Every structure is written in C-alpha cells, then in structure tokens.
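For reference, the structures are reproduced in the following blocks.
Values quoted throughout were computed directly from the atomic coordinates according to the rules given, and no laboratory measurement underlies them. Since the structure is predicted, the reported quantities are computational estimates derived from the model, not experimental observations. Cβ atoms are built from the backbone, for glycine too; each structure is taken alone.
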Structure 1
Amino acid sequence: MKTQVLKHISFFISIMIVLMAFAACEKDQDSETQSDDQSKTTTFTGVQEDSTDYVRDTASELNIVLNGSSATTDAKGVTINGSVVTITTAGTYKVSGSLTDGQLIVSATKDDVVRIILNGADITCSNSAPIFVQKASKVLIMLSENTNNILTDGASYILANADEDEPNAALFSKTNMTLFGTGSLTVKANYKDGISSKDGLIIKSGTYTVTAIDDGIRGKDYLVINNGNFTIKSGGDGIKSDNTSDAQCGFVNITNGIFNINAVADGISAEKDIVITDGTFNITTSGNANSISAKGLKGTNLVEINGGIFNITSTDDAVHSNTKVAINNGSLYLSSGDDGIHAASEISVSTTGEVIIAKSYEGIESASITINSGKISITATNDGFNATKGTVAGGTESNDGSRLYIHGGIIYLSVSNGDGIDSNGNIEMTAGTVLVHGPQSNPEVGVDYNGTFNISGGLLVVSAPGSNMTQGPSTSSSQYSLKLITTSTNAANTLFHLEDAEGNDIITFKPARSYSSMIISSPALKNGSTYKIYIGGTDTGSESGGLYTGGTYTPGTLYQSFTVSSTVTSIGSSSSGGPGGPGGRP
C-alpha cells in the first residue's frame, strides 16, 4: 500500500491575498470585496480585510512593556491596573516582556482599529484569557520577526457573565481578528479553546503551536487562512467555524500552509463549507466515532479541495459532507475507521494527483459518485464504491436512483467482505481503468447494481467469488464484455490471462484473493473474434494493482476458447447481463 510519506506538489498561486466570505456575517462594519481564486468553484465575498492591514508603520508604534506583575507604557490610550493592561483607543501598540499572572485587554469603540505587535510577549493569566478583545472595529495582531510569543491560561476562568462563557480561549476576540507576521505564537489553553474569534478570523502568515483542552483555532463566523505553519493538539476540533444561526456564516477557507493537527474530535470542521486551494495537511483524529464526530475534514454543506497534499488518519470518516465533496485537484492519503470519503448527495473526483484510501469500512460512498480522473486506490472491509441514497421501499435490491459514473482515471479496489462496486441505481463507465479484487466469499460479489451498468469504453477487470448473484455489465452496453464463472475456485495470486487468437495479450491479472468469477470488459474484445483463457502461468512484465504490462506471458493451463457473439459473453452460467435483461439477479 502506498505509504503516507509526503510528496511535494507545487502550484503557482497569486501573491495577492484571496478574499472571501460572508456579507451576512458582518457586525455593523464595512466590507471589502475582492475576486476569488479562479481555480475554485466556490466564491466568497465580504471578509474584513484590506491590503493596508499588513503595512507596518514603525513611527506610529506605542510601546507596552510587561514587567512580571506590572507594566509600563508611553501610550495615552492605555490604562494599567496592576498586571491588567487595557487598550482603550485605536492605534498601534508594540507589546514586549512578560506577565506572570496578568492580562492584555482591548476595550475600544466599535469604530476603532487596534493593531497589536507581539514582540516577544509572554503572558500568563490564571483565571481568564491572556489576551481578551472586548470591543473594537477589528483587531490586527502581528507576530514580530524572529520572536516567539507565548500565551498561557489556567484551568478555570472567573467570568463576568457565566451564562455567556466569555472569554473561553487563551486568545479571545468578540470582534473580527487578523493574525499575521513572520514570528511565532505558542498558545497553551488549559481552559477551553486556544485561539477564538466570536466574529471572523483571518490568519495570513506566522508559525502557530496550539495545545488546547477544547478547540484549537476557531473563527465562529468564518476562518480564512492564507498561509502559515500550524501545529495543533486539541481535545475538541483542530480548526473550525461553527456559526449555526446564519446561513451565510460558518465557513473555512484555506489557501495554503502547513498543518499538523492531532485532534480528539474533527481535524477541520465547518458548519457550511470547507474550501482548500493548496497546502500540506497531516491530520489525526482519535475520538470514539460512536460518541463523538472524529472526522478528518467535515464540511456540513461542502468540502471542496482544489489542491494540496492530505495525510489523514481518522477514527470517523476521513473526508465528510452532509451534502457534497468535490476533489478538483490534489493528492489524498486516507486511513479511516469508517468511510474514506462520504457525502450524502454527491462526490466528484477530478484530480491530476491520487486518492489512496489505505483503510476504510466503505471507500467512497454517496448517492452520486463521479470519477473523472486521478489514480484512485481503495482498500475496504465493506464496499469499495457504494452509490446509495439509503434504505428504500422494497428493500436493498430496489433501484433508488443512485449513480456511479466512471469517465477516467486508474482505479484499484480491494474489498474483503463487501462488494467491489455497488450501486443501488445505475453504473456508467466511458473511460479509465478499473481493477477490482473482490471479496473473500459469497454472498458478496465484485459488481452489484440494481439498475443498469452500461459500459462504452475503458478497461474493467473484476475478480470475485462466483455464484448466480454474479453480475456483469448490462447487455445494453456498447462495449463487449466477458463474464466467466470457473468450475472450481482458483487460489489467490493465480494469474488469469486472456489473449486473442493470434496470441496477443488482452489482459494478465493477478487476483489478490481466491476467485471463481472474472468480469472483463475491454475495447480489444470484438464481435466474432475468438479468444483463449488461461489460468496460472507467469508474466515478466511490471505489475500494478494486479495488472501486468510490458512483459511476456508464459502460459499456465488453457481453460477455454470462446468466440464473442453477444454484448456480454457468459461462460459457466446461464445468464449474461444485469437486471432487466438476461442474466439479471433473481
């Protein structure tokens, strides 16, 4: 199986910041609208971001120096009460030094933009948030170059209003907040969240190490990450946006960055959409999937991946949406205690990279599955592909209108106790290569469908147990197929070879499990032509997914010769096709 060693995939991206988001999420503030990256199919407008946010004017900086249990400042807009420092007006404040048990508060007006430069600041607060933004138009926090800044809170907070539970993070803001810079921030959150904004949160750059009892990084209305290096260990979700009250809110957009996330709950979670353009993601979730959502990526409405490298090990689904998953580019290496990729309505894969699901219950599951391109490898204990809308009237053998479309790609499926390809509706294959190593025993089969399976192009090879439940493509297909059930079971790794009358190879295939049925569909099968089937033998070619290419086949035992005389040629059974025609399931 493919190892999860990171591969480097380079994408050219614009220097300009991609702005997105959610006009309805604004809280009495002006919005900036810019065009989204053209590689995305999802467009957002209205995030609180301006190019001037990231311009540092050193001449205007006001100093706040922390001195253990007290502080000093040259700023008139700052009050100091023991170890509590409060910023009350707009301005740029450079904070350095340490507080052993104190707090930095922002309490300005709703029209004030407050800039904070963390310049080697180390703040510990035993009973509240080390940095608490109570009021401002927005707060911009810069991590100064070559500095490490540390925020540490206690295990319990003294709250002004216990019903509101605010603040609830070591770095907490009640308004829009932006983090950026070339320095680093370490957050040790012993109460609940690490970094949290009650409105929107933007992270443009910086290095972040967050350890949190609950969520690592949270932007309630939206979370936009343009770049950065993140190491997150959380008892809840790693990264999230969770506004449930506004239909326009609850989005996560990531343009780039390096993410190492170890979460008990979800790795990255959005109440609406997750849109990722690029980046490297190493995500592990460890929660009990029976009692907690512990998915790798979870977008309730949409998960859209336009690039990046994803190494996900999850106890729940690795990639999940209640509606749609779109993998438009990138490479995914997934290991799941449940489904590899799951969406209730629709999944599409159109990548120049690969999707390797090394472990799963079901590999890819949705009511509609479309594979356009990519190298896809699935190992599953149940179904490899499962196109289903759920239980329907009439039982599991009723056509529920589900769809599986294969229009390209190289697909390898290995299932131990389920069906290799399963659709409660129809299957259509027009191109690509599909190699299926079917289950260990009946009643599971290599291909199972309740509607039709029309194939017009590509190569299909399926090994599985043989029975009267075995299905081949439908007789309404335009490409010819062979459905073979052998008189005895062949041991695992015993070659199956098909050649034409002149001895030219059609396929040489090595099933990973014992088999007594083979389904073959290939453009090389021609009406009226004669072919030979061999069992056993050897091949000097290179093998990938069980298929041999570029070598010489040394024959094993000639099993049978046959002539193609119908769309589906059946050998060893009285049937030839799927439901609705000869060979249908009873």
Structure 2
Amino acid sequence: MPLTELERGRVLEIVRRHGSEPTRLLQILREMQEEFRHVPGEAMEIAAAELGVPRPQVQGVAEFYSFLSLLPQGRFHLLISDSISDQMLGSRELAAYLAEKLGVEPGATRADGRVSLGFTSCTGLCDQGPAGLVNGLWLSRLDCQRIDLIADAIERELPLAEWPGEWFAVEDNIRQPGLLLTGPIEPGSALKLAVENGFDAVFTEIDRSGLRGRGGAGFQTSWKWKFCFEGPEELAICPVDKREKIERYVVCNADEGEPGTFKDRVLLNRYAHQVFEGMTLCAGIVGASQGFLYLRGEYLSLRPRLEAVLAERRSQNLLGVNILGQAGFDFDIEIHLGAGAYICGEESALIESLEGKRGVPRNRPPYPVTHGYLGRPTVVNNVETFTAAAAITLKGGEWFASHGTEKSKGSKILSICGDCARPGIYEYDFGVSIAQILDDCGAENTLGVQVGGPSGTFISEREFSRRLAFEDLASGGSFMIFDQSRDILQIVRNFTHFFAHESCGFCTPCRVGTSLLRNELDKICSGHGTAGDLVELGNLGRFIKSASHCGLGQTAANPVLNTLERYPEVYQARLKSIGFEPGFDLDGALETARRLTGRDDAMAHLEQEES
C-alpha cells in the first residue's frame, strides 16, 4: 500500500532529524518501524535517496535485524523469551496460552492488525522470567493470570502508558556485592582526580590493576587503550601534545546478547554514572572526543533513564566542552540502539552496526584499536570494564590487583539463573570455586552448569571444584544452573537452535554448518539417530569450530562438543538400533507440491530405501 503524502513527509522528517547521515541508518529504520509498525518499501526508497546509498543496502540492513520487519506488525507486538531459562519456567506453554487467548499464531499478525506474537532469543530478564517484550518494553514474571490481564488490555486497546506498572517492574536482584557492587562512586569524583593528577597517572593505575576486559576474551585493558592512543604507525605525530591529529572513539558494548547474561542491565540501571565516567576517563587517556553506548534492542526500557543521566552529566560539566574546566578535554556520549542481533556483541560487528550497516564481523587484522569506527582508532570495552576502570581510578590499581588470582585480577560479576533458590547478580573475586557459587545461590542436586552462556563451557557435577578465572573457567557473566531433572539434550538443542538462528551468514562454515548441526541434533533428539550420526555430529562440530570466521561460529558447537565428551551415555540412549536412517524426508518434501496439484496417488509419492 503506497504511503500518503503525510507519511512520506514523516519519513523525510525522520531521516533529516538524523542529519541524513548514512551512519544513522539503523536508528532511522528503528524509528520507521515504530512509526509504521514495519519498514515500508517506499520508505526505504526515500531513505536511500536522502542518504545517498543504494536501496538494496537499506533493505539489507532492514532484513538483517530481527526487530525490524518488512511486513506490518500489530499495534501491540508481543515477544516471548525463548531462552532455556525461560523455557524451564514454562514460557513455551505460556506463549501457546497467550496465542489462544488472542487468536493469533506465533510469528503472525492478527487480521485486524491489533496484535502480533513471536519469540525472541533472550530478554535479559533470566532472573525473573518467564519474560517478554511488548512494543520493545519489558514484561516480567509472566503467568497465566497476568497473561489473562494482558490479553484483556490488548482487546480493549488500552495504551501501554495505562498498563499497571507492576507488569513492567524489573528488579536488580543484587544478591552478593563485592569490589564494585558495594556502591557506586560519587559522580565526577574519578574525573576530578584525573584532571588533578593527569591522565598519565590514571593510565598507570589502570595498568597496575591488571584489569582485563570483562566481556569474556580478557584482553588487557591498558594495552587496548595504549594501542588506541598510539594509533596507526603511518599517521603523523603532532609535536605539541604527542597525539596524532586524528579522531578517536570510545565505544561501550552494552549488547549483552548471550542468553543467561543480565549483569550489564543492572549496572546500567544502578551504576550508569560510573559507566559513563569510565568511558570519559578512557577518552581523556586516548584523546577521543566522541563516545557511543551501543545498547541492545531488548534494553529499550533503560533508554529514558540513561538519557537523563547523560543530560545530568552535561549539566554538571562532566560531559561536553572543556570538561571540569580542563581546556581541550572535550567528550560526549551518544546512545545507539541495536535491533535484535546477537552477533553485534562481537566488537567489529558492533562497529559495522554503528556505521549503519549489517552487523557482519570484519576481517582482522587490522583491529578496532587502530582501524575501528569510520576507520579510526577505537576502544571497545563492555559495561563492567568501564565500571571497574572508574573505581580503579578513584581507589587505585593496588586495591583492585590485591583481589583475585595472579592471572585474573579483581572480581567478576555473574548473572546467575536456572535451578537455584536465589537467582540474581553475584560478585566474586576471581578464583572462587564453582561449588562455592552453587552453595551461595541455593542450588541443590545440580546436574551441571553452563559457564559463560551457550558459547562457554558446560561442566558436570564432577567438575565443581574448578575455579572462576581466565586460566580455568572464563565467563562473560552468564552462569546457568541445571538440576538432575533436566534433559541435557533439550538444553543443547535450545543452544544449537539459537546459534543457527543468530548466524550472520557471512561465512559458509557457520551459515551452513550451524543449520546442519541443528538438524543432526534434532534427528538424534527425536529418536531417529544412529551411531554414525553421533560420529557425524562430532566431526561437524569440530569443523565449524576450526573453520568459522568469527567467535560465534568458533563457539557455536561448544554445547554439542562439551556434552558429547561429558555425557556420551545420554546421546547413546537416544539412538535407534538400525544402522541407517535418512536425515532428509524426500517424500515429506513433496507434500506442498501434492497439495498444490491436488494429487495424492501412489505416483505422487517417493520411497527411500537403504542401499
């Protein structure tokens, strides 16, 4: 349906409000989605012409992100979390109940356009599920009673502003504070110390602390900042201040899409000043004047508060021009919202998304510290890392380094969920045993723990003496607990489907391999697998791990490989006794053709025989 003149004008208004900058394309498309409940084809043509980019590029971005749609969604768009922790709490059954109440199938929009329903990988509310989103805003602690009330509000077309506040209520659930969570620093206190002592002194403390990136990879933070400061070798050094006259950027990666992780949600809600202070300190060290907070699309509910904190910091001269009266210390932060793409947690894919493109990981080297956003030196650290950097500046590197282990200094914040009495946020010095963590959160009769989310490591009850540390069990923050009542293969199946869905499609080993891995596992889980399928499952997993382009593909087979090693008897128990069963149903594939042609005779069927 063509746009009206008024609607075309609205599209132009959206694009021009973003300065007609191609780097703003994702933000533009998000606003179009909100305005029209989808991204109309005509709107993409207008945007392409105004931005000066090819129309296929605009459509490619619109099709890449799961929160954008080329088809109209309902005025009330509901997404139910499909994370394994939500499934364990009955999310699938609740989604079916909701679908029946509203008269709409998952993945569809009701004929009257009032409501649409679907699933999303994880909402970041794993400690208070089953959870979902309505028009991008959190819905927590869903049950049948609340589903009834939500369905009634939708049928009455009650505006979201008039829905009861408790439906959207989200708790921080900080169960055990440590080095960082005992309380946020006073806003501006670390910056004042930096201005007083100089940023070289700040860098020395960050280096002395041994702080490593808290996203999971664990790269030394001071080195990353140093490499960004130094920049590419071919750039000329300015003789006055020893810094290359080239723009640098500081990016906070708040796209914590790993299922089971929600610590950054809590830090951004309660410690936002400290996060932004850490970014500003980094800017002072590397010489950046622009920063970005890349906020995952599922955290839309946090945006108003974060914008308010940024405005407050500007009013206090903690952001802006000549910060705290320091001539030339200019820095500001802008929030960019993601749109449902797990891959954008990878730093180079995140930068591509910031530039208004599809979130496809770049070839490396060069690395973002020398060739990042717009090809300029860029620091990308996650929320917890910047939070720690601000505290270290104020309290000193020795304070931080005196905790943890020799190779893993300081503390780690964990998002704990699953089969335990007290899910929530826990902070531990590195070196703590898994057994201690399980005891603290009230886990009993535990079968295993997924440390580091689906891309991490699944450990069995025989390994609970292992330690949380980069040299043993590293984690970006996810800690998912499963008791003896759980089906290991159902857990692995959920993770494998997740990776197949989230593959960006850039490289064949991941794009095709994750789908083949999913299909092979589905065959085994449904009781149709053979011993040969188990061999193929392991071979396929190892190939995907070794041949994929980025971290998603390189870790996508971890759930399969980890559990094959630890629980081979579980896989064996699902196998059939026959020697071979096809993995593809030829006759079933012809069902659509039979239905279209109206044929169902013997000649319209195929038989598969083992040769």
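Table for the structure above
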{"read-out": "Ranking 1, 2 by distance in nm of label points 7 Å out along Cα→Cβ at positions 145 and 305, the structure that comes out highest", "value": "1"}
{"read-out": "Origin of the value 25.4, where mean count of other Cβ atoms within 10 Å over residues 81-88 was derived from one of 1, 2", "value": "2"}
{"read-out": "Relative contact order in percent (Cα under 8 Å, 6 or more apart) - highest-scoring structure of 1, 2", "value": "2"}
{"read-out": "With distance in nm of label points 7 Å out along Cα→Cβ at positions 137 and 249 derived as 3.1, matching label from 1, 2", "value": "2"}
{"read-out": "With helix-only ellipticity at 222 nm (-39500 (n - 2.57) for each DSSP H run of 4 or more, over all residues; to 500) derived as 0, matching label from 1, 2", "value": "1"}
{"read-out": "Comparison of 1, 2 by percent of Cα pairs over 25 Å apart, for residues 361-472 alone - largest value held by", "value": "2"}
{"read-out": "Test item: Cα extents along the principal axes in Å calculated as 86, 67, 52, pick one of 1, 2", "value": "2"}
